[in-house]
Structure I
Amino acid sequence: MADSLLGPARWAVTSWRLTAAMWARAALSYRASFVLTTLASLALTFLDFVVLMLMFQHTDRLGGWSLPEIGLLYGTSGLALGMADFLIGTVDSLGERIRSGALDVLLIRPAPALSMVCAERFTLRRLARPVQALLVLGWALPELPVAWTWDRVLLLLAMPLCGAVIFGAIFVGGATLQFWWGECREVQHAFTYGGATLLQYPPTVFARDLVAGTVFGVPLAFVNWLPTMRILGRPDPLGLPAAFQFAAPVAAGLCVLAAGLAWRAGLRAYRGTGS
């Protein structure tokens with residue numbers, strides 16, 4: 001039973017790895033271009049945090065949070081999104097493959113279609129975002145007045161992993177909308193890139209209804225808001241039970257289940273281009 005479940009999963013991972021390696025080798029064949037585009041991406045991503053630093057030239061608190069505390073939010077959300085974007089971010093161009101008929105080619109290959117779609121046009125320059133997030137975290141963590149107990153350490157380690165799974169599920173779930181609505185990647189981007197930008201700021205600067213929507217709607221609050229409030233010892237603006245602050249793995253699992261069901265429904269609804 002275990003082999004029957006793990007076998008397809010192993011083949012999906014292997015298919016993704018082989019396809020991604022092919023695209024990576026193609027990119028590295030032009031080393032100067034690769035280095036320049038990676039450095040440019042790294043510089044551009046740093047501009048987001050520069051904006052936050054400029055804001056703190058005029059205040060020492062934003063929504064009651066200090067710059068190192070916001071640096072923790074910024075780093076964890078950027079790392080989670082960056083990992084998801086690096087691994088499967090190209091799935092957002094599913095609509096282009098549907099219109100051009102390229103998806104039909106992937107569907108007849110002896111490999112899972114989802115892993116092929118996620119790995120196609122894989123590029124190493126997407127590493128710029130998670131690297132920049134790690135640098136911000138490396139600065140912010142020593143500046144935090146936190147007693148690092150075992151539960152706080154586990155939450156810190158789990159945040160980027162569970163967050164990457166949540167963002168990855170949103171990438172896939174948003175992409176499946178293109179089976180019915182054509183080119184609508186902006187809807188997906190609103191919850192992935194837009195969601196990561198939202199999570200860079202403390203929940204205290206947003207309306208209570210918006211914060212509730214990130215818990216009971218699209219579960220972005222589990223990426224870093226709820227765990228970070230536990231790490232910093234800050235009160236939850238919604239007054240939720242403490243168990244919610246440890247529930248990121250559950251939220252991630254539910255997101256994967258929802259994304260998998262949506263993908264299967266999209267494939268069943270797909271009729272090809274006829275070309």
Structure II
Amino acid sequence: MNREQQTSEQRWSAGRIADILLDAEGTTTSRTSLSAEWSGLTLPVAYEAQDIALATRKARGEVVTGIKLGLTSRAKQRQMGVDAPSVAWLTDVMALPAGDPVPRNRLIHPRAEPEIAFVMSRRLAGPGVTAAQALAAVDHVFGAVEIIDSRYAGFKFTLEDAVADNNSSGVYVTGPVLRRPEDLDLALEACLLEIDGQIVDTATGAAVQGHPAEALAFAANTLAERGHAIEAGWVVLTGGMTDAVAVESGARVAAHFTSLGSITISGG
């Protein structure tokens with residue numbers, strides 16, 4: 001490594017990564033992946049940047065309301081070219097009220113994906129949490145549609161890039177039907193994703209790590225490595241069941257679940 005490369009490496013840090021991505025989010029400006037510019041963007045550094053960004057969000061008044069998993073399905077992993085899931089944060093400003101259109105002024109290139117979501121009845125802390133233990137800590141289940149976004153041009157990024165970018169967080173809408181987890185077979189819970197009345201993808205809960213509770217357990221155990229836990233009352237988005245589909249202006253997105261009702265969102 002020459003002197004110029006060493007100087008460039010020294011300029012990078014988790015804090016700088018957090019600032020760059022928050023600025024890109026605030027200005028709705030995409031950029032090339034950070035890992036392409038800095039070889040030091042490892043997974044631990046990416047999670048550190050994520051937590052620094054969360055501290056900034058909280059300082060400006062956002063309230064932590066839950067967590068979101070990313071890349072929990074094989075479809076999503078293939079689509080993004082990664083081979084492992086990841087965990088990120090939800091705050092109150094990411095919850096989109098039912099009936100509101102996609103806030104295109106806040107997003108760069110929104111994509112929709114249906115998800116199975118949990119609300120926690122009690123605190124869930126790793127390590128060593130099993131899927132059965134995780135599901136026992138759930139109060140109720142509902143369907144959701146997450147409108148993900150990315151600060152990277154063309155949604156091109158590594159796992160480390162995605163983690164630093166809070167797992168491509170955007171906004172999410174929850175469905176109208178709440179069910180107890182013991183009343184559902186979540187592995188078989190199916191969903192149809194429609195764009196403008198045309199079915200574009202289908203999946204079941206088994207697409208999410210074999211069962212959404214496995215994703216929940218993964219989240220608890222991964223957060224424990226950083227000294228965090230999933231708190232009572234938090235929402236947990238377990239990850240996209242299908243590929244994420246681009247939401248064009250004026251489009252109409254609908255997700256129809258077997259037992260968890262339907263969600264419709266205008267593309268704005």
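Values in this text are rule-based calculations from the coordinates and carry no lab data. The model shown is predicted, which means the values in this text are computed figures rather than measured ones.
Work out the source of -22500 here, i.e. which of I, II gives that when helix-only ellipticity at 222 nm (-39500 (n - 2.57) for each DSSP H run of 4 or more, over all residues; to 500) is computed.
Computed on structure I.
Using the calculated result 34, 22, 18 for semi-axes √(5λ) of the Cα gyration tensor in Å, pick out the matching structure from I, II.
Going label by label, the one that fits is I.
Out of I, II, which structure matches 1.12 when Rg/Rh (Cα atoms, Kirkwood Rh), for residues 64-175 alone is calculated? Don't skip to the end; give the middle numbers.
Numbers: I: 1.12; II: 0.96.
Checking each candidate, the match is I.
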